[in-house]
Structures are given as C-alpha cells and as structure tokens.
Structure 1
Amino acid sequence: MSDIEILSNLVLAPYIMKATALISNGRKVGGNQFRHQFATLGILLDYKYFSNSVLLKAALIHDLLEEKPLTNIRELRSIDNDANRVVDLVLEVTKDENDTKAEYLRKVLEYGSSNAKILKVADRISNLTDLHRDNYNVEKMTNYLDETEKYVIPMAIQVNSNMVIELTDLIKARRQILHGSLS
C-alpha cells in the first residue's frame, strides 16, 4: 500500500476523543497538553512513520496517564485492535512518580522498545520547540538541554539518525538563546 492508502485507513478518532481530556491541562509555554499530543503526532508523520499505527495512536495519548492518572486503562485497551499495544507503549513512556526525570529517561534509553524511544524523541523535539527564555529560566533550560544530550540524543542515535540532526540543531539554537541572555 502507498503512504496515502495507509494513512487513509488509519483510524485515529477514538484516540483523539480520549486526548480531549488533556484540553484542560495547560502548559507553561501556553496552549494545552492536547495540542502537544498533536505536535508529537505531527513530528512522527514528518518522519514518515505512516505505517506504524501503534506509534501514531500512542502519540495522541502519550501524556494522558501522567496528566490524568484516573484514566480508565481498561477502557483504553478496548478502543480497537491496536489498543493493547498502544496502551503498553504509553505505559512504557509514562514516568513513574517515584522516578526522577533522569532515572526515567535512563530506563527508556536502556530498556525501552524501539517505539518507546521514537515516541520519546518526538516528544522531546516538540518540547524543545517550545523551550524559550520567556517561559523558562536559564538554569531550567540548561538542565533540560543537558538532559536531552545525555539521554535523548543517544535514544535518537539508536532509532533515527535524522532525529539526531533535529535534536542537535534545536539544542544548538536554544544554547545560543541562553548565551545571548547571559551577555
């Protein structure tokens, strides 16, 4: 099947409906978590993951369980034939509340599936796109960029060399913003 045929057969509506629960969850950079889910999906489409329906569906709800912990997982698992694998992937990229961010990212890097790493990298690309001085202080931005270099770039190296280029470019641009703010 062609990419157009694959995408035309992809049913995302039930996942979009579940993601609407995130409309009420704002982001420090503006907008809400719902829009961030779509940004992550858009990044995956940009990298032509058209035939990976589990990955694309998971992108739409990847933050749902962290942001809305009372979400009914059994209900999510009954959405469609992909639902069990989608939920398993979402669980794989959901940070355990007892883990630090570094511990969580290390676990994804060392033990995560290829899909988990791809999704985490796309998520981080979206987050870096929104990382600006007017929303975050210099220390937080620096830590976020360092964390990306330590954990997320190695994930990208394992799964998609083009994503490495984008991450590297985003980090360079954000560091230039920081250096400009320190002058």
Structure 2
Amino acid sequence: MFATIYLPNFYLQAAMRHQPGLFAKPVALIEEQEKKSVIIQLNDVAEKAGIYQGMTPSQALARSLQVVIKVRARTQEKSIQEILLHYAFTLTPFVEATAPGICTVQFTTWHRHPADNRLAGSQSHDNVLGVIEQLAECEILAQAGIAATPDTSFLAAHLAKPVLQIENAKEFLALLPIEVLETASPDF
C-alpha cells in the first residue's frame, strides 16, 4: 500500500502561511525571478473573480482591485516541505519527497489474507488522517490518497477530501475523466 500526501497550491500556501486574513480575499502568486511576471497559482476566490494562471499582475488587478499579489516565499516553501516530511516519517520509514508539496509513503505490511489487508488498510487510513490533522494544526492544508500503487494514490490524493482510499484501482481509474490528469499534474 502507498499513500500520497498532497499540499494543494503548495507555493501559494507557503506565501500565505500565517496570514489567515488573506483566505477570504482573492490572492495570486507570481514568480519574482522571471522576466515577465505571470500568475503561477491562485486561490479559489481569485479564480471566481475571473483571474487565471498565466495572467500578468496588471491583468489580474483589472479583473479585481481586491486581488492580493504575493511573491513566492522560498524559505517558507522549504519549511513547509520539511514539516510535511517530518509527519510523513511518523507513518513509515519509507518516504519519498516526490515533488514540492507532495510526498509518497510505502506501507510495507501486507498480508496474504484479504481480510487482514482490509484491516491494515483501515489502520493506514486512520494514521494518514491523523497526519492530515497534524498538518492542519500547523496551518497547512493537505489531502491524501491511499492505494495499491503510488500512481493511483497520487491521483486519489488530488481528489481526496481529506483522505481517499482506493480499494479497486481498476474501477477508480475507469471512472476518472481524462481532465483529472491535467489537474493532477499540469506538466503532463
């Protein structure tokens, strides 16, 4: 079994951390080191205001004068990634920092009898949910997917509210619209 812990809008979360007053406002994030600054991540409030990725800050301001433009906070990103890994290691010693804001853990206990695997799976679910709750106490929004393969757990994590455990990968994958792949990893 694998679990993927995913921090949605990782870069934006890092930039907004410890600023709870921003959560109700439209917020967009830019990469300061680029020649032409464009929005790389935004919250739901900004999206509802008609702002989208790839816009310049001036275009975003034209859509909503209330939009707050933030710059990537690399030290905060590093701090949040370390917190994520710290809590992931409380689950198992088999942890991979998959990408910024994403880590994959492997649970090595697997039983031959299916009933024992279901019991182990429910314990994994509860343990992963505990990690999600601990991250929330650190003001970090996280969600997780649990499945038999790392790829399936990765896709499940993107759809989780806050934890989604997949028992039958074939059924789960068959029902997924192709657009989920773009949402889960825009670099595909």
Structure 3
Amino acid sequence: MPRYFFIPLLATLSSPVFAAPATYIIDNNHTYPRFSYSHFGFSTQESRFDKTSGTIVIDPEAKTAAINVSIATNSVDTGYALFNEHIQNQDYFDTAKYPTMTFTSTKANFDGDNISSVEGDLTIKGITKPVTLTVTSFKCMPHPMHKKDACGANAAGTVKRSDFNMGKYAPNVGDEITLSIAVEAVKE
C-alpha cells in the first residue's frame, strides 16, 4: 500500500470531531410562558401567553446555547376576557404600542450535558433588564410524532413589574412576578 494513502487517514484520526450547533424552532402549540403574582396577599394569580415564537441554538460539544423568544403581549390569557383587556392597557403591557416582549440569552450555563440556567435580557414595553432563568428540566431526543430531534425545558425566574413601568397597585398587587416557561422546540 502506498505511503501517501496514510497521510489523509492520519489527518482524519488526529483532528477533533466537532458537532455543529443545531437550531430548534419553538413549537407554539407546546410553549407557554406564564407569570404569577400575589393578589393582595389573598392568592397567587397565574396567567399565560398563547403566542410564542423563536429559536434555540444548542452546541452540546461546546456547551453553548443561544435562545431568542418573542411573545405576543396581546395573547395574554388570564382566564377572564375583561381582565385580559385591562392588563393590555397603558398601565400594564400597553399592547397597542408594544405588541411583543422578548427574551434574548446572553449566556447558558451547563451542568454536564444539560442546561441548568440561562442568563439574558428581557424586554417589556421597550425596557430591557437582565434576568436569570433557572432550568428545572431539560431534555433533547427524537420527537416521536415529528420524526425529528426536539428539545424541551421548563425554566423560571423573577422580575419586578415596576422595573418595566408596570407597577400600578404595587405593593398591594405584588411587584415581584414569577416568570416561568414550558418550552418545546423542533430541530430545523
């Protein structure tokens, strides 16, 4: 066998193999950002948004991820149509002027092969503040129905309404809001 045959073989064996980053498209049918807050101390109220889009790019070898989420603020669902309208006004989400809010990651932290938290910028009503979301579950695997790879996660963090010019009735209606998101995304 000629010597020159081994040169490409040796080059292949000595080069590290890197997995390319994979892009996942958020599945709006299985992604629900939620928020909860104290209502006069009587109870913790929970609401959600019904329209979400975005991408998640994960490179498991490099232990990096980039997450971009856009939420239609007029898709807020409190379970009560009149209250949906009320929190879309200027004192709260001001959906006529700010139809979307966004989360853009700046750093993903890994624990082994799993994302454990995501740091990023949350923009509501044109105001951007840093937020850290703790990831309580994370899993990637072939999706049995889509016949493609998919990833899913649950994450949560806290923000203050007043930081986003939405502090009306605080502190009676809690200023601290717990944000949580159940997200599923399918590989592009």
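Thinking only about mean count of other Cβ atoms within 10 Å over residues 25-32, which of 1, 2, 3 has the largest value? Largest value of mean count of other Cβ atoms within 10 Å over residues 25-32: 2.
Which structure, out of 1, 2, 3, was semi-axes √(5λ) of the Cα gyration tensor in Å calculated from, if the result is 33, 18, 13?
Values: 1: 27, 18, 16; 2: 33, 18, 13; 3: 42, 16, 14.
The structure behind it is 2.
For which of the structures 1, 2, 3 does the calculation of helix-only ellipticity at 222 nm (-39500 (n - 2.57) for each DSSP H run of 4 or more, over all residues; to 500) return -19000? Among 1, 2, 3, the structure yielding -19000 for helix-only ellipticity at 222 nm (-39500 (n - 2.57) for each DSSP H run of 4 or more, over all residues; to 500) is 1. Work out the source of 12.4 here, i.e. which of 1, 2, 3 gives that when mean count of other Cβ atoms within 10 Å over residues 33-40 is computed. Structure of origin is 2. When volume of the Cα convex hull per residue in Å³, for residues 81-168 alone is calculated for each of structures 1, 2, 3, structure 3 comes out greatest.
Throughout, read-outs are computed from the coordinates displayed, never taken from laboratory work. Quantities reported herein were computed from a predicted structural model and do not represent experimental measurements. Cβ atoms are built from the backbone, for glycine too; each structure is taken alone.
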